[in-house]
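Input: structures, listed below.
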Structure P
Amino acid sequence: MKEEDNMNFNYELTSKVKKYLEDANLTEISIGCSDSQVFKIEKNNEVYYLKVASSGLLTKEYNALRWLNGKLEVPKIKHYENKNNVEYLITEAIEGEMVCSKDMLKKPSIAIDIICEAFKKLEKVDISDCPFNVSLDYKLNLVKYNVDNQLVNYENLMDFVKERFSSLNEVLDYLYKNRFEEELCFSHGDVSLPNILCVKDKFSGFIDVGECGIADKWFDLAICEKSIVRNFGQEYVDEFYEKLNIQRDDKKVDYYILLMELYT
């Protein structure tokens, strides 16, 4: 490791990981999570990524990448270890830039085309043997756990939520009482624009698939819509649905955007 002395590892690296990082240039990538780290590895003119986290935090992503290999454009696994309560995952980099990169922000309509192409890729994934169920039961249990364990702060919720609800439990009660029949399909789990990559204005792959699995199609659509608004503006939401040839379901989209407020 050429830059090991400059790296601040939160966890001790195994001998196999150290061997893999020999003669590599490392760059730490901040992901805003104190109990996991991500490093960009540049070695022999190739680019890889190393994730290191407490045992259990990378297991779902590792299993998802294994299952998706050959089914969807996702990173390929180079090395995985779970040792001494720490997980290590090294993957190949997917060529391309984020669909919300500085360059892509200058051409939002092309970005919307790429995003729609990404959704069409998701539609083609067969869920008949998918081992991951992240449908509404899973999501409601997750947000209930967050509320019960005080992992969400009411004051940090968006204003539109606090204008409708006076407490976290009121939000949770609404979510349980207003659930609806799901349109199950393969879900990426976080189709925000930084997780969609492109090359020369064409979709090239997805990253961060740790929450993928069988779920309602409107969850991914809601998350993506929220990200489109944040990066390109509300005016491109209609274009997004028009190019997908989908009529926006206001109730379902708004429901999932509200549910996401209780995620951590």
Structure Q
Amino acid sequence: MQAKGLALFVALTLTAGALQFHYDTRVEYFADREAFLALPDGNTLKVLSFGYRNLVADVLFIWAIQFYSATHLTNRFDYVENIFNVITDLNPRFKAPYLVGSWIMGLEGGRYRMAIRLLEKGARNNPEEWIFEYDAGFYAYRDLKDLELAEKLFRQASERPNAPPLIRRKWAHMVYMQDNLDYAFQLWKEFERTAKDQLARDSAFHHLYQIDFERDRQQVEKAVREYRRRFGRTPADLEELRLRGLLREIPRDYQGREYRYQRESGTIRARRNYKWKSSY
């Protein structure tokens, strides 16, 4: 009887193997196709997990990584926000899904505003962490070209506990990039005063030099326009603007050196020029 049972088991196993082989040879597993996915929301899964919601979040996270490795599923990004919202609803303190989910959304799917929403959720649920808003600010600046949003996110990241000084400098750079020159100068002046290493001092100096030049250039160009309106020509030099009362004093660069005045255009040039805005 035992031998008959073993023989039946072997026969069924071989039959199943043959059927699977027959199916495998006729199906293109990695051909482009669409997927259908139905996943309960986070609150429902909390109930269905019977107290093991962190374990369910772990399992879903591992599955999500595998699912988004299947590049032949052409519509997989239709589900990405829902999947990672469910995982992070189950375990809001589980930090990896916020970061990995944002990489999948942004770097793979090109859905950067979606990635920022997930990272902002991570920041709300983990207020001691600066990395979420920092990464979100990076996406806003580099990929969306949204300077206002990037400034907000870098500022918020800089206010988190243990945020490195680099983030405050990123925030101040966004202020400068939006041409808020007076405020940017104040921020970088404070960074220069409190700098603890040469890299921080150099960064502050470069920004202060450029901001000071841009403020002086605006002042000179305004004075030249008024001079041209009155006299129908550009002034011969900056001293002529001062003598006419259009400049209180001749501006100098952040190191106290004279600017080069271009009479043909009525503009000034600095010895240094950091072209951050032209490369943006």
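We did not get these values from a lab; they are worked out from the coordinates using the rules stated. As the structure is a prediction and not an experimental result, all values here were calculated from the model. Cβ atoms are built from the backbone, for glycine too; each structure is taken alone.
Structure notes:
- For 7.5 (distance in nm of label points 7 Å out along Cα→Cβ at positions 14 and 158, calculated) the corresponding structure among P, Q: Q
- Relative contact order in percent (Cα under 8 Å, 6 or more apart) - highest-scoring structure of P, Q: P
- Structures P, Q were compared on Rg/Rh (Cα atoms, Kirkwood Rh), and the highest value belongs to Q.
- Structure responsible for 11.0, 37, with Rg and Dmax of the Cα atoms in Å, for residues 166-221 alone calculated and labels P, Q on offer: Q
- Structure responsible for 19.0, with mean count of other Cβ atoms within 10 Å over residues 46-53 calculated and labels P, Q on offer: P
- Read-out helix-only ellipticity at 222 nm (-39500 (n - 2.57) for each DSSP H run of 4 or more, over all residues; to 500), computed value -19500, structure in P, Q: Q
- Looking across P, Q, the calculation of distance in nm of label points 7 Å out along Cα→Cβ at positions 38 and 246 that yields 2.3 traces back to P.
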